[in-house]
Structure I
Amino acid sequence: MSPWSRYPRWFATLFLTDMWERFSFYGMQAILVLYAVTPESRGGLGLPAPTAAALFGAYMATVFLLAQPGGWLGDRVLGERRAVMYGGCLITAGHVCMALPPAGAAYAGLALIALGTGLLKPSLSALLSRFYTEPARREAAFSVFYMSIQVSAVLAPLVTGFLGEYVSWHAGFAAAAVGMAFGVVQFAAGTRHFEGHGDRPARPASGAELSRVARRAGAAAAVAAVLLAADVVAGTFSIEHVLMALGLVSLVAPPLFLRALRRHPALGPADRRRLGAATWLLLCSALFWMVVSQAGSLLNLFAHERIDRTFLGFTVPAGWLQSTTPLIILVVAPAFAWLWLRLGDRFGVRRKFVLGLLMAGASFMVMFGAGTAADGERASILWLLAVYFLQACGEIALGPVGISAVADAAPPAFRVRMMGLYWLFVAFGASLGSIVVRLSAALPQPVYYLLVGGALLAAAGALAAFGGRVTREFAAPRKDAPEPTPVVLTS
């Protein structure tokens, strides 16, 4: 019997689209920072390690940030089907650019991939929700999608990591392009089974609203163009300035969005108190993602330069280690699910957040040991495996409960905006990571890991000691809360 026989044909189309998009995303992510530090004479960008790590962090932050306007376009202007199609085409074009030798093509490719991912991911999840109206069936469908993400995250680095390090970086990016192109082609062929779902916007924007958004977007683009032109004319332009601008936007947007949400007249005093408690969770999640986002940048460079990766005479590509975290999540997640059921309300939102922060902080304490052990010689690969195990367990503890708690912090009518706020703070954390990682060049690496890990442990201690408000506000779900819908993670 075919594995798809239990599902409608449109489900296979959406599943494969998501799988190939995630394959291209994780495949590129596994080799991006390694490609960036490779000298230009060997086909790389020739960036210093801190700049390459900052580039990775800024790219990740931009992907999460663009999910906001991308979701709005799919919901209010294009319709989910066209948003997924256009997003997939942009991602494919971006990977093709990455496969070309000129350095300028790589930067253009990153921009296209970020734009395409921001357009595709929210609309793909929304499209699946359109088909499944029953909460139980929708949860099951999202669970299958989440498995596709983890499987892609395991397999993609194995392909692109080998091609990138043993053939050429551009061959690795080309493999990601082929995967996404296949996803786009099969999506276009499979839309005939959609029966009109997603053809039109769910809530079409009015002409006045479109004009207002267009004016604001045009003004922002004009300001960016003027600043860029001035930088070029002055002869001071560098990729560092672009990274600084992206980081600034990623740091400013979440607090502004939160401030506007708190002032909404439809929120009552109880809603504002609950949103205030959720703000602490959002800040803690940003700190968590600040650390975890460095797995693909600084830790990837550490694996490449300072870890003994020789096994039976074969040097394991550094990018292969990026498969470790999703593999651990696949193996360990059922045990955590069983544990949460056994503990029930005795281990609530605050304690799960504390556990996640402790795991993230402990992972960098292990990196302190790894950095010390690698002083003058390559350290054992077991150090990094321990780091990724801790980060995977931390993600299982903090990620799902964070999404659920933030979604539960406001009335049902605000649920989409609360989800957007959550991902904005993930972008905030990734942007923080792109800034903090520069300290690794100014400090001895063991000291850097010790300071960042210590900060996370201190945050965990503060939340444990002074987070009583979180416990009070989230001790029970809202009475008007809808059935929980799993959200497909994009990290």
Structure II
Amino acid sequence: MTTALTPPEVRPPLPTGGSPDRAAWIGFAVVLTATVLNILDSTIVNVAAPAVAAELAMSTSALEWIAAAYTLALAVGLMTGARLGDLLGRRRMMLLGLTGFVVTSVGCALAPTGETLIAARALQGLTAAVMVPQAFGLLREMFAPEHLGKPFAAMGPAIGMATVLGPVVAGGLLQLDVLGTGWRSLFLVNVPVGLAALYVGWRVLPRTTPSHAGTRLDLTGTLLLGAFSFLLIFPLVEGRALGWPTWVVATAVAAAPVLALFVAQQRRRLSAGLTPLIETSLLRKPSYVAGLAFMTVFFGCVVGLSLVVGIFLQVGLGETPMSAGLYLSSLAVGSFFGAGVGAWATTAVGRPILHVGLTVMAVGCLVLWASLRGADGGVGALDLAPGMATFGLGMGMIFVPLFSIVMGEIDDHEVGSATGLLSSVEQLGASLGVAVLATLFFHVIDLESGGPAAAVATGRHLAAAEQTLLVVVALCALAWAVAWALPRRARAMH
């Protein structure tokens, strides 16, 4: 199944030499805004989930879907979004994605039921999948190669600050309850920001000749990849609530042959001289395949644990959304400082920094576990800050060098496909982390039996958090072992 695509209008060629002009930096601001909007909407549910569940009377499995629907749709759509940028032009796809993101944000804010919100979140993730993969290509179109390091150097700290401030801003908006909108304000805030980025982007983002004009989009591959992701995630999220019937288990098992079918279909396209969704040669590189496995586990730990801690702070410890956001920010603050170590270690150390970061993450989890284990019901949110900051420190050490190390043995012609697949796997890992860790947490805390008060009275909230933390430690150990198969040195990205 293929669809013919028409290339956009042409503007001047890529920049060469000279200092970046004012328009390039304004364009960079648009790209950064789109990237930050995606980061914020990937994480706001960590603080907003209890408030959403209370207003819309959502079950715990439905609550997991608020987070999983966005990241799963983003994971499924990223490869196609990147390919659309090649075919139709990155400016066009960035503006189209931003428009869709604004519209779906309004849809999320107006959602009258949990089911409607989940559907709107999935659509929002798909629009983000159109928007996000255009960032790197647009920067290359706006900045000459010798100046490309400048916007990337500025983007790193800005993204780090967005990660730090995201939970705080979300908690603050919930606490302020602007115009009585409650959690809906977290989505409405995207509207003015997105519209401003749209207006500026329309004026300054460059129109260039698409790199694969006339190529056909692989819709069959997209559908197969989407089917695999859904078959993998759905049983993990819904299995506990449904009592793990046979058909749910069969659904999970069916993911494997669908993945095999996808790989075979991609190879057939390549043999026929058609452009595949991914370069199948990547799957013959053991170090890259190991990198995909590493990223799945790593991002599953990070995103899944963040969601569980956000819910635990509010449901288990009775914190307000604002204070929960502040305590969650200790995770991001640790990550911010760890990123400084990671930036230095990318070229100076290489692969061993991943082992160091994972060890620090595991130590952070054990510090959190010890804080809860010896609490005897008297634990406070402040007691969790040291462990969360330590976990964040290790996480930050890995964030910066990870992509470059995984790409260490990738050939030049494979870079585009390799980076797109890594981004997709990052989001798929996030969805899996939410599904696995949140399912475990909700199974143990068992909110359906008497609600939060009963869970706290019986200590189930502590038991749920403790078991989740030990699983994260085990996952860190698994990633630690997988990391040995990664390239020793990072790839020089330019």
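Observations
- Mean count of other Cβ atoms within 10 Å over residues 185-192 - highest-scoring structure of I, II: II
- Among I, II, which structure scores highest (criterion: distance in nm of label points 7 Å out along Cα→Cβ at positions 297 and 441): II
- When mean projected area of the Cα convex hull in nm², for residues 217-304 alone is computed for each of I, II, the largest belongs to: I
- Value 3.1, calculated as distance in nm of label points 7 Å out along Cα→Cβ at positions 281 and 361, assigned to which of I, II: II
Read the figures in this text as sums done on the coordinates, not as results from a lab. Note that this is a predicted model, so its numbers are computed, not measured. Cβ atoms are built from the backbone, for glycine too; each structure is taken alone.
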